[in-house]
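Please go over the structures that come below.
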Structure I
Amino acid sequence: MIVRSAVEAAALTSGVAEHFWDVVTPLPGQPSILYLYIDQGWRPLVNPNQVTHDEVQEAFAFGQQVIGVYDSTSNTIQAVIVNK
């Protein structure tokens with residue numbers, strides 16, 4: 001029997017974010033979530049740090065490109081790249 005780890009099973013994909021949705025004040029007990037709309041779907045980044053919040057908001061405000069790298073199995077964002 002072959003057992004694969006979650007890292008081996010991950011299929012990373014990247015795409016340009018067209019929109020973002022930032023839950024900066026979540027409901028009590030819920031995590032902060034930054035959603036990026038990539039490849040016709042909303043992809044979540046759970047508990048992003050403040051720098052990520054600020055950089056994504058600034059990038060969209062100034063028309064800069066935001067690229068999200070996400071796991072196509074779980075749809076969760078693994079990395080955010082801002083082209084300035």
Structure II
Amino acid sequence: MKPVKLFYLRSCPFCKKALRYIDEARAAHSELAAVGIELIEESEQPAVADAFDYYYVPTFYVDGVKVHEGGIYPEEVEKILRSALE
């Protein structure tokens with residue numbers, strides 16, 4: 001399984017949606033529950049966030065590759081989680 005990182009901000013409405021979509025995808029598709037996600041709150045871990053190339057949150061990296069940045073929809077979250085299973 002490929003590692004997943006999610007950069008987010010607690011106050012970001014798009015990030016809150018992304019976290020909710022993750023929970024919903026895992027609840028609807030049991031195989032996605034196994035996908036581990038390293039959650040990085042960028043204001044709490046600025047040194048880690050600065051080491052990655054992105055501007056908007058939420059931003060997802062799968063296996064070190066940026067796969068999504070900015071506002072997100074449920075089907076995009078599911079696709080990201082499935083890509084980690086490949």
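A short reminder: the numbers here are calculations on the coordinates, not readings from a lab. These figures come from a predicted structure and were not determined experimentally.
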Test item: helix-only ellipticity at 222 nm (-39500 (n - 2.57) for each DSSP H run of 4 or more, over all residues; to 500) calculated as -11500, pick one of I, II: II
I, II: which one has Cα extents along the principal axes in Å, as calculated, at 51, 33, 22? I
Given a value of 44 for relative contact order in percent (Cα under 8 Å, 6 or more apart), calculated from one of I, II, which structure does it belong to? II
